[in-house]
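What follows is a set of structures to go through.
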Structure I
């Protein structure tokens, strides 16, 4: 059996590279602020003031160091240089998009001080959004990704949209080179297990819905009785006492 691998140059690979780059830089920036890395510390305090009643303080995420070290790590990886022709340029572009989304998420966060929570004084710092929010933003860009080719335009190669009516590629667009394979059916060479026997959500309209996840093959419905803790109450002191309840659930599984 051949080695399993994720096909390079696809829309999914674009999302993975962008999310990986953002995650590495995010982790470094947070580690600096928490004191886990000895070579860096809190992010530099921004100029000006954070607004009425506010003062800069605390320990902000060190975005600058996270971007610098994260780019050195992600962009020099050997994996970024393998795959179809032009994939290196595409991977570098998508990694940069991930770091751009991370940078744009840096925002002012404040903690209130004052009598009875009056917030007469606020201590503020610059902090990054959670990785869940970063991933959500990149998911939107994944859905709007542009198929490109890497070809000469004047003296140098550039990423140019394949479709004539597509918008020009910007620094915030995810790009890909080749169409994605069919993930609906098993393909061990690509590492795809297919979607047969996957549990789906009948009431969803998203990617977990039975219509999408089952790829039009339909689904089977099973009834199952489950046991779970219920009617829990605190007993002084110090334990939680629960009853065991049974309930019937309906599970939907792709054919």
Structure II
């Protein structure tokens, strides 16, 4: 595996950046900061390289020399391992949950699957799940079959244009009023809990929980009255432990205005 390691100073500490070439020949990066010296980053580098090499070996392995023998379960397992290399932990988890809905197809050969097979699986859960959930599950199935077509059989075709019923009872979302929010933030139960700071920041900035937990003092600009959102606290794709990580997309990197009262508090 081609890779190189560089360092840079960030937020008064050392950031380790591992640049590596994936199995498609594209350069990607993994990084972690907070090290005091390069020596301290050595275990992180070694563990990351080992994990990448293990995943690359898994991705390159062929589950069957004959794609006509590939079952739905085999394809799901391979697709999940592939997605772990490129997607966030929650995205991969959602794919796994979606595939459980279609577990009746596990032993069926992919090459023989038809629209009715997918439809029957949907019919079993359609009365229990919301429209948005069913739509996400169908999207996972579409990505799965696209992976099969791209890597095994470009002549394979399956109609996945399924009708998904609308929710009988619409979901009603209501924001807290100013008085309700004030009442929440001044309640004795919240004031005494470890969640007060998170709730207070969320109420005054609109940041997500992971973004709030990812903040450091250097992200708060008291002069320009803004917060620089550059990371979040989330499950690491490498170790399944929580750690600082990148935001979901480029638009998530932003400045959020804050009030003088927020600073004083």
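Bear in mind that the values in this text are calculations on the coordinates, not laboratory data. These numbers come from a predicted model, not from an experiment. Cβ atoms are built from the backbone, for glycine too; each structure is taken alone.
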Given -0.38 as the derived value for log10 I(q)/I(0) by the Debye sum over Cα atoms at q = 0.07 Å⁻¹, which of the supplied structures I, II does it correspond to? II
Which one of I, II has helix-only ellipticity at 222 nm (-39500 (n - 2.57) for each DSSP H run of 4 or more, over all residues; to 500), as calculated from the coordinates, equal to -9000? I
Can you tell which of I, II yields 18 when relative contact order in percent (Cα under 8 Å, 6 or more apart) is derived from it? I
Highest-scoring label, criterion being distance in nm of label points 7 Å out along Cα→Cβ at positions 143 and 223, among I, II: II
For structures I, II, which has the highest computed value of volume of the Cα convex hull per residue in Å³, for residues 119-198 alone? I
